[in-house]
Structure I
Amino acid sequence: MTVAVESTPALLGAGLRVPLVTGGHVEYANLDYAASTPCLVDVRDGIDRLLPWYSSVHRGAGLASQVSTMAYERARDSVRTFVGAKPDAAVIFTRNTTDALNLLGRSLPAGTQVFRFASEHHAALLPWRNARLHRLGIPASPENAVRSLARALADAPSGPRLVVLTGASNVTGELWPIPELAEVARLFGAHTVLDAAQLAGHRPIDQAGWGLSWVAVSGHKMYAPFGTGALVGSGDWLADAEPYLVGGGATESVADDAGAETVTWTGLPHLHEGGSPNVVGAHAMAGACETLTRLGWGPLVEHEQALTARVRDGLASVPGVRLLGLWDEDHPRTGVVSFSLTRPDPRLVATALAAEYGIGVRDGAFCAHLAVRFLLDRCGHDGAAQAVRVSVGLGTTTEHVDRLVHGLRELVSNGPKWAYADTGGGWRPRPDPRPVPELR
C-alpha cells in the first residue's frame, strides 16, 4: 500500500533499485529527506529548458545572457512569494541555509546581541561568534521557550539585537512557536531570523504575517538540487555591511586613487552576491517553490503526517528503541523521527539497514550536537552522542516504513546477517559485493 498525495509530482530516483550485500536488488527506501530531498521531475524539466540558454548573468548583451539574467531575477520573485515575504523584501541567493546565516552573521552592526537556543542546528548556532551571545537553554515546553526569550530580552542592555529561531527541529521534527517568539522579539525591538531549512519543504511560511526580519532556506531541502539557498527579508543591516564576497557583481565602480583602489559598492541584493551566480541553481529552487505551491500544503501535510505516525508507532514497538523528543508526544511536527537504542551501535544499524534492506537513514548527531546529547542524556543513554534519524517526504510509501520497522526489529533481535568492520569513520560491510554504479 502507498500513502500518496493526490497529483503527487514525480521525483527523480523514484523506483531506484539498489543491490543488497545478501544478493538481489530492492527498491531504495529513501528515509533521509531531512538531509537532502530528491529532485522533482518538474524542476529537472525546467533546468533542461534553461540549459540551452545558459550563459553569463548581468554581464552580457547577447540574447542567451539576457534570458539567463531574466531567469535568475524571476527566481527572486518565486522565492519571495514562497516564504510569504513582503513585495519589497530583498532576496539574496547563497549556497544554502548555512551560507545565508553566515552572511547575516557577517552583516551584524557592532555590538549586536544575539539570542539563540542551545537546541539549534549548527548552522544557526555558530555563525554569531563575533556578537555578544545570550545562550538560552533547551526549553522544557513551547511556552517555556517564549518565557525564556522574554526574560533574556528584558534583562539585556540596549543596543541592536537579533533573535535566532528554528522553524522545525532537524532532530525531532517538532515545530517551534514562531509567531509567538517573533512577537516577543518585536516587543523588545529585536530583529529575527528564521532557520527554515527543515520547514520550507513541509509547511507554509508566512514571513510577513509572522513579523520576521529574515528567513533562510535551502533548495536541497525542498526538492531542488544544485547548491542554492537564500536569505530573504529586510535590507536593514545588510545594506550597510561590507560585501559578503568581494569581486565582480558587488562593485559599482573601481578607480585608481594615487596608487590605491577606491571602490563604490553596488546595492542589494547584488552587494552580497559577488562572482558569477548559480543561475541554474536559482532557477531550480524557484521551480521547486512553484511546484510545491501548486501541489498545495493540505495534501502534502496529510501525506507526511500519516507516514510519520506510522513510523513512530512502528518504532515504538521495537524493543530497546526510545523515540527522542523535546516536548510531549502530541506536539505538531514534520516528518522527522530520531531514536536511540541500547544495541546494536546506531552507526552499525544505519549501515546494516542500507546494506541488507536497501534503506537510507541518518546516524550520528545531525549537526545538532548539543540537542542530541541533551536528548540522549534525558533518556538515560550514557554512550557517545549517536542516534538514528528517519525522515519522510513526497516519495515515501508505507512499504518503505514497514520495511524499516521490520529490518530494525530483525537487527535488534538477531543482529546483522552480514559481517561489518568498524573503520574508525563508520561501519563497512566486509566484504562488500555491491557494485558501484559507473556515472561517467
Structure II
Amino acid sequence: MRTDLLTEPIDGVAEALAAVTAFDRVLAAGLVRPGPAQAAGLAELTTAVGGSPLAEAVAAAAEKAAAGTAADDEFTALAAARTALLGAVHDAVLARVDEATGRTREPAPESVPGAPRPANLLSAARSWLCDLARAGWQGLDHELVAGAGPVVSAMLPDPALRRLALLLDGFAAELAASCPGATLERIPLRRWADLWSRALLLTVPGADTAVPTGTATGRLLPLGVDLHEHATAAQAQVHAVFEPSDGSAPRLVRASAAAPKPDTVVGAGVWQLLRPGFGLLAAVGEGRAMELTGMPITAEGDLLWDDALARPGEPADALATARVALAAATAPAVAPLDRHPARIAVPVLLADYAVKDGELTTAGGQLRLLADRLPTAGPVTPEAVAGSAACIALLRWDAEEFGVQPLAVEALVRRKPVALHAGAWAGGTTDKAGARAEKAATEAVAVLRERAGRLLRK
C-alpha cells in the first residue's frame, strides 16, 4: 500500500467540510429567530453547492431559513445539501484509498423502489425534526425531545419503518440525556447534525430505496472482527474475502450480527450475546474458512447471514489470507445514503512499520493509530500493536485524517511469529481474563432472564 498518498491533502475536502461545519453551527443556534451568524452559515452552504443540481432549491431554502420562515421542504433541502457535501468528501477520500491500495471497486447498482411507507408517520417524523432545527441544540428541552416518543412507537411495528424508528429513538435518547441544551458546555456538532440530516432524508418517500440482493456460493475467508459496543447494544461485523465457486474475482464482503445487551455485560461477555444464529464467530475464533451455499448478499457486499447456508471449512489464517488474496479482492459499491466519510472502513495489510506516540510509521509516512477502537473483548491491545511487525487493519478517515484500526497483529516472540486477533475470543476462550468476563456475563444474563420471567408471570 502506498502510504504516501494517504498523507497528502485531497483537493476540495477542506472547503467542503468548512461549509458543513458552518451549517452545523446554524443548527446549534437554531432557526426560530435567525441572526446574522445563521444567515452567514446558510450562505456558506449555498455557495458550496452552487454548481450542483441542488443549487436553486438550496438557495431558496436558505433565504427562507434566514428569514425564519422555513417549512419542512426547506429544511429537507438544506439537509440534502449537507448530505451531498459529505457524500462528495466520502467519494474523494475513497478514491484516494483505492489509489493507495490499487484496488478496483464495483460500480454502484441501480436502485429499486423500497416498500411503500405510511405518509402520515413520515410527515410526523419530519415535523419533529424540523422543530428541532428551529429550536437548535441550545434550545433543547424535555418537552421538545419527548415529541419523538409517539412517532417512534407508531413506527416500530412496521418493518419498513423500523430503520428510521430506531434512528429517531437513539437520537432522541441522546438529546434527552443532554437537556436542557442551554446548559451544555460542549455540543457534538457533527454527530447531531449527521443524525438529524440522515433522519430527515429518510422521511422523504423513495429516499430509502431497497438494495438489490443476489446469492453467494463459495469460500469465505475471514480477515477480522470489528466490534461495536454501547451501553444497551452490541454489533460484531466480520470483514472477509469471498472467493466465488464459479472462479470469478474475489470480493471484499461483510457479515454482521447485533444484539441488545444490559449495561452489566461488558468485555468478552458480549460475545455470548452475539453467537446465537451467527456461527461465523466460531469460525473466526477457530481460524477457519466457511463454505457458503446460496447465502443472500447485497450489492454493497453485506452477507445476510443464515447459519443454515454455511458450514465450517478448512483452517484459514487471516494474515495468510491478507497476504495472498486481499490485494486482488474487489471492493463493494456504496449506497447513496451511506456515502459519509465516517463509514469508511477498508481492510488493508501493513508491514515493516514502527509504532511510537500513537503513530504508525511506514516508509511512506505516518498513520494515526486508532487505539480507542480496539475492543476490550479480545487480546489485541495498544501494547501488542506496538510490538508487532505486521497487521491487518481497517483504514479509516477520522478527524479529517487517515488512521488505522488493527484487527489482527503479528509479532515475534522468541523469534517465532505469533498472531493475535481482535476476534480471537469470539467463539469462546481459555484466556483467564476472557473466561472470567464470560462467566460474569452468563450470571448477569441469567439473573436478568429470571427477573424478566418473574415480571411476565405477574
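What follows is calculated from the coordinates using simple rules that are stated; it is not laboratory data. Since the structure is predicted, the reported quantities are computational estimates derived from the model, not experimental observations. Cβ atoms are built from the backbone, for glycine too; each structure is taken alone.
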If you rank structures I, II by distance in nm of label points 7 Å out along Cα→Cβ at positions 312 and 432, the highest one is I
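Thinking of I, II, which structure, once relative contact order in percent (Cα under 8 Å, 6 or more apart) is computed, gives back 15? If you can, show how the numbers build up before the last one.
Values: I: 23; II: 15.
Attributed to the structure labelled II.
Which structure, out of I, II, was distance in nm of label points 7 Å out along Cα→Cβ at positions 352 and 408 calculated from, if the result is 1.4? Working shown, then result.
Values: I: 1.4; II: 2.2.
Computed on structure I.
Out of I, II, which one gives 0.80 for FRET efficiency 1/(1 + (r/R0)^6) of positions 184 and 256 (r between Cβ atoms, R0 = 41 Å, to 0.05) as computed from the coordinates?
On the way: I: 0.20; II: 0.80.
The read-out comes from structure II.
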If distance in nm of label points 7 Å out along Cα→Cβ at positions 96 and 128 is calculated for I, II, the one returning 2.2 is structure I
The value -10500 for helix-only ellipticity at 222 nm (-39500 (n - 2.57) for each DSSP H run of 4 or more, over all residues; to 500), derived from one of I, II, belongs to structure I
